[in-house]
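I've put the structures underneath this note.
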Structure I
Amino acid sequence: MIKINTYTVAQVNKYLKKLLDNDFILSNIMVKGEISNFKKHSSGHLYFSLKDDTASMRCVMFRMQAMGLKFLPKDGDKVVITGYVSAYEKDGQCQLYCDFMQLDGVGDLYAEYEKLKEKLQKEGIFDEAHKRKLPLLPKSVAVVTSETGAVIRDILNVSLRRFPKANIKLFPSAVQGEGAYKELVSQVNLINELNCADVIIIGRGGGSLEDLWNFNSEELAYAIYNSKIPVVSAVGHETDFTICDFAADLRAPTPSAAAELVFPVYDELIYKIMTLRKRMDFDLMNKLETSRKRLERLTNSYYFKKPYELINQERLKADNLSKLLNMNFEQIVKEKQNQLSGILVKLDAMSPLKTLMRGYSIATATDGKVIKTTEEIAVGDKFNLHLSDGEIFAIREE
């Protein structure tokens, strides 16, 4: 007889949960379907069913995972869910535990977004070198957004609170729906044609990737890049990034933050101006006082009271230098004269004329060469004899 074990309900549910948790496919699965019976608990957890034409399954998304959603799910939404299938031991119900959820088709949009982003980046549309700094105090700011949305109200509230004299011009445009990007492009181009602002703010509130899709327009990216006026992008929430953000000269996490980046606080600006003015006044007074004391020292100085005294002293110095120069010059001349006299005496002693005066004569050939020996002249050669009082022309004979 075969013995059949008996199990409790809790044991069966626990075993069922273990089987599901250890299943390779069910431990990490993507499921798509339509949301129904959606409920958001006060704890932040999301409870709903996921169905298709023939079946449905229970789903839960806990608060920590739900905080990462870029949209609020609702009945009828077609979604793709990533998570795992497990069982709740208390009632044995199988359900899908959601880690991530996106609208069905968003994956294709995201791929298109990444492709366009890469293309524009290669073209240099996002280059930091092209981005311009915002003016310190813009005279006029143009805002491109919906005229009925909360964005323009937020920008006005923050701007006028920070800078009561802020001049803000609204250029209304659709920010959602098919073809809205064309209005955005048209308004950016119009502002540039009119040259009526120092800064352009493009803004809208948060939303899903589909809601923000018009701000991922290639035409809008080119319009921002070619704008002569700096552009601030204030699209979505802080975690939302669009092509508009990358193309703009500056990205603000929210429309309110855009107003804070564009306009300084008026009172702080006045305080800085007054502080600089006081510092400038202090520095000027300090410099004037220093110059006054220096002038006072100069006016009380001996030479200021008797200016010619300094000139006279310099004249005396010049006279003394002139005398010393003359003395040195005379001394040098005298020394050179003595040296010259000594040389002349030596030259005179060695002069041939002195030898001739003592009765000697000098014989020279016709070419002027001195004849020192008889061998240097042949019989019949002519030569000259130099005496103390003249010359004698002679011919050698035997």
Structure II
Amino acid sequence: MNIDLIRAIDKWIGIPACFFLTIAHNIFYRSKFSRANESEQPRRPKRILFIELSEMGSAILAYPAMKYMLNRYPDSELYFLIFEQNRFSVDILNIIPRDHVFTIRMDSPFDFFFSTLKALSSVRRAGIDTVIDLELFSRFSSLLSGLSGARVRVGYGRYHEEGLYRGSFMTHRVLYNCHQHISKNFLALVKSIERKGEYPFLKAVIPEHELIVPKYQSDEGEVKALRERLSAINPAVSEAKHLILFNPNAGDFLRVRAWPVEYYAALARKIIRRFNAVIIIIGLEGARREARKILDYVGSRHCIDFTNQTTSKELICLMDLADVLVTADGGPAHFAALTSIKNIVLFGPETPTLYAPLGQNTICLLSGLACSPCLSAYNHRKTSCTDPRCMKAITVDKVFEVVSSCLEKTGVSSIAERRRC
């Protein structure tokens, strides 16, 4: 299912569905699941469902919110609802039991419909009492929240903003703040549960120290096996001092986020001329066309096409093995935050103010054009731009300068030494 079809369904089916189900919800369920009000004593949540369907990176950025709930309510149980193809981003965090993760398949409209019914059935059987809808203005997730059976439903509300209409299912409507990092927005959702008498939610400061960064420790045997695979493809790997990862494909959904492939090729040549390094190109099947172009320009001696050759778990191991990742904003950038790799993330149509990966190993680059960022929750992340000059304005020389600085630091060379052990 392509992104424009999903947008069309969300608009033309989502709007009337939200409208009529809101009416039905208010008529038939208000007596059982009344809205939270000032006279009620808040109940401690026991079974908490997070809904974040479409973004692997957002699931990782929601970790501080999930950790906060466990610390605040240590006797509670966490659940998660996500699209099947993005499930790994939840499992890798090791914070929610695997049997508490519900998924919806996107292989076909048939699979989508019936897996949605199955997921809702599982949610209701689990006895969920609190839903945290992490989606910004998705009507589908709002419908899922309303149909969940939960007494407390927390999500973003429009108030007087130009957000998308998504019904009136939420008992706690939180103001989405497009000027603060998304992890703080997620924390605002969970912190609103026990607060009352505020309009709009949330009138509280969210300190930086609450943005906890999860860490993943790769299995040493898996890292060793991956190194041997790479060496078999290109013997230069065993002699190289540095391994550099390129993720040149931004995905079919938001191709406008991609840095030009010829820029990656020029960067690879600069790196190889200056450093004893091997470039490893990662990505899914769709990234092979970019990989071929880079290899044709650079040559195969110091470059490996490793697209579509790793599982998600192996990709994390590869990041533990390598020194630097160069990528546009997307899932791999947030996976890299779980490891010690130097993470160079290129932003154009979106902004690091909202979506920068957490952690101190990330360096974000953006050009700062007047029209950037142009993708937001308020336009359903759909841009009119067909010529992403904001990405083209990030020069090869600038990225090379940052890569060089990372590789010349003594800490990075020690990583390379450990790789040989």
| message | When FRET efficiency 1/(1 + (r/R0)^6) of positions 11 and 307 (r between Cβ atoms, R0 = 30 Å, to 0.05) is compared over structures I, II, which one is greatest? | response | II
| Here mean count of other Cβ atoms within 10 Å over residues 75-82 has been calculated and equals 20.4, so which of I, II was it run on? | II
| message | Please compute mean count of other Cβ atoms within 10 Å over residues 211-218 for structures I, II and give me the label with the greatest value. | response | I
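Identify the structure, out of I, II, from whose coordinates helix-only ellipticity at 222 nm (-39500 (n - 2.57) for each DSSP H run of 4 or more, over all residues; to 500) was calculated to give -12000.
Derived from II, not from the others.
Consider the structures I, II: one of them gives 17, 23, 15, 10, 9, 11, 10, 5, 1, 0 for P(r) over Cα pairs in 20 Å bins from 0, in percent as calculated from the coordinates. Say which.
Derived from I, not from the others.
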| remark: The highest value of relative contact order in percent (Cα under 8 Å, 6 or more apart) among the shown structures I, II is in II
| If you work out distance in nm of label points 7 Å out along Cα→Cβ at positions 83 and 363 for I, II, which one comes out largest? | I
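Every read-out reported here was derived from the displayed coordinates using simple, explicitly stated rules and does not represent laboratory data. Bear in mind the structure is a predicted one, so any value in this text is a computation, not a measurement. Cβ atoms are built from the backbone, for glycine too; each structure is taken alone.
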